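What follows are several structures.
Quick note: the coordinates plus some simple rules give every number you see, no bench work behind them. Since the structure is predicted, the reported quantities are computational estimates derived from the model, not experimental observations. Cβ atoms are built from the backbone, for glycine too; each structure is taken alone.
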Structure P
Amino acid sequence: MVHANTEPKPTVTRDELPVVAAARVDLANLARDTAYTAELRPYLEADLHAKVAGYLKVISVDIGDRVKAGQVIATLELPEQEADLAKAQADFDVMKLSYDRVSAVAAKEPGLLAQQEVDKARGDYQMAQAALNRTKALVEYAKIVAPFDGVVTNRYADPGALIQSGTTSSSQSMPVVRIAELARLRLDFPVPQSVAPDVAPGMPVQVTIQATGEVTKGVVARDTDNVDTSTRMMRVEVDIDNKSLRLKPGMYATASLALQTVSHALALPVQAVAFGDTPDVWAIDRDGVLVDRPVKIGIQTADKVEILGGLARDDAVVFGSRDGLRPGMKVKPKYVE
């Protein structure tokens, strides 16, 4: 007689279940960033040339000096122009006196003088006045003034040096000084065409100065709004406040652009999601059973991914490797920080 086996089947206790790393869906503030390295440069910079040729008589600044817009920083000696001014002034005085006399006679005794004579006197007077104004302007060119507030970053000449006029036809023209506005700096860098549609003036930027480690907040000040066809890049500029002059042009800085931000988003660690044509997670239901569940994802950062559908807050999922696991298996979750 064969007796039926009545021994109870062994059961798997919770302590004997395979332990898997797990994470919960939670709320997070997400930002998709991209970083670029660029070089700080002056906000404004110009080499100052003389408008007329002459000998440098006085230069009142040196490198490192701060200057104000309109400040006279150098004066040229212009003996020829000064002689021309004296002659133009004398010619003007003669022509004015002549015109005043003719005008007085014409007004007192109409018809005594031919109108042609009156017109000629007026024309000579006006030509003399124009010549005088022009000569005065040339003499004023002896003064070289700062076009904007800034710092002298180079000095090219000393008193006595012959300075050529800074015209395009003069190949020997030498600037007197170089001035740069350093109270503000520009940080410009190219962004690829894949990022260009997301970049616009006013976008927040975090700037890290590599030499000092300083971190400052800024915004995109301007962009070219055009992708260069040769590089497929668009140029972007950020203005950096530098009233203390602590930062120096030429320093490297890293600009991090927050291309997309989402507040209070449902999120998971990126290690919990299998990416592909149809992203999915292995969820752990209330009974500890693994369930393959497709999800809809949004923005992705370096360590988190936004969950737009397929999961709810506090749902548990497998974190990391799925080796040795399969859907339908019962497991014991161990939550990771």
Structure Q
Amino acid sequence: MAIDAKVDFILQIEKELSETVTAADMGRILSAVKNVLQGYEMRSLMGQADDNDDLLQSFLDALAVECRSAKTIERYRYVIGRLMKEVQVPTRQVTVYHLRAFLQREKERGVQESTLEGYRLVFSAYFNWLQRENLIDRNPVANLGTIKVAKKEKKIYSETDIEKLVRAAKTARDRAMIHFMASTGCRISEMVGLNRNAINLESLECVVHGKGNKERTVYMSQIAGWMLNEYLHTRTDDCPALFAGKGGVRLQPSGVRAMLKKLAEETGVDHVHPHKFRRTLATELTRRGMPVQEVAKILGHEKLDTTMGYLVLNKDDVKSSYRRFS
């Protein structure tokens, strides 16, 4: 292997210089290169893609064993795959300089800081795992600092916003869906994954499967239950999905987003997206006095810090609390 790598290296030099130097100069250059290489071991980096693929697949397999979602695993595959394709070196030879160069190029392309920090977290998870498994000697992420992300003011829906969206909705399904998201705080993937038989309209609750296929019970308001019942009575298809699209097939997240985007354009409500319903519910429940631990359980958060990041507290809330407790 070492001899083959040296021969290939010399042939590559000869190929690169063949049109720019004379035959006599070429002979002297190649002779000098051969002499220098006498004291070195060499191996080709070509053909290392399989090794990279094996390491990445082992990592993804570990995530699957940990019951990470298919969406999360695919994100790791995509981000790490892009990195390795760009740096063009074996995984074991990736350095912090490769990572910084990759992130800098992404920044120059206009990628937001929040996305870059997300990439950094993916790299951290991957290379930390490789080091723990003794598959790499040095962790290139160890000296890669966090990326400062500008904090943007969070928005929630007002009661008027919700009413505008409901009034603009053209179908019983869309009206039911808006009230369902607003009252349960379900993730969009959880909502579209629900079946009709998961809903208990008497107790106004249902069991959803969240991240990591973890079950939790969520609750809905009376008006959400009423709207949902009205919608289900309009259904003539045999699709088991709670919310169905055209042709009686399960509605997909893209369909929900498209519906909300259209309503936003018609009503003028700003920043209309599914996740905003979760933030709104979390904020309203805490404002009414529900302990944050219980709010976290409803949202399916394992860490309270995650729930705290959802809460939107305005100056009036803070002022009122201060006057009450001071």
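Kindly point out which one of P, Q the value -18500 was derived from, the read-out being helix-only ellipticity at 222 nm (-39500 (n - 2.57) for each DSSP H run of 4 or more, over all residues; to 500).
The structure behind it is Q.
P, Q: which one has relative contact order in percent (Cα under 8 Å, 6 or more apart), as calculated, at 13?
Q
Looking just at Cα Rg over 2.2 N^0.38 Å, for residues 67-162 alone, which of the labels P, Q belongs to the structure with the highest value?
Answer by largest value of Cα Rg over 2.2 N^0.38 Å, for residues 67-162 alone: P.
Which structure, out of P, Q, was distance in nm of label points 7 Å out along Cα→Cβ at positions 179 and 203 calculated from, if the result is 2.1?
Derived from Q, not from the others.
Here P(r) over Cα pairs in 10 Å bins from 0, in percent has been calculated and equals 5, 18, 22, 20, 15, 7, 6, 5, 1, 0, so which of P, Q was it run on?
Of the options listed, only Q reproduces it.
State the single structure among P, Q that was used to calculate FRET efficiency 1/(1 + (r/R0)^6) of positions 219 and 283 (r between Cβ atoms, R0 = 41 Å, to 0.05), giving 1.00.
Of the options listed, only Q reproduces it.
Can you say which of P, Q returns 0.95 when FRET efficiency 1/(1 + (r/R0)^6) of positions 83 and 211 (r between Cβ atoms, R0 = 41 Å, to 0.05) is computed?
The read-out was computed on structure Q.
Comparing FRET efficiency 1/(1 + (r/R0)^6) of positions 123 and 251 (r between Cβ atoms, R0 = 35 Å, to 0.05) across P, Q, which structure shows the greatest value?
Q
By the measure FRET efficiency 1/(1 + (r/R0)^6) of positions 19 and 35 (r between Cβ atoms, R0 = 25 Å, to 0.05), tell me the structure among P, Q with the highest figure.
Ranking P, Q on FRET efficiency 1/(1 + (r/R0)^6) of positions 19 and 35 (r between Cβ atoms, R0 = 25 Å, to 0.05), first place is Q.
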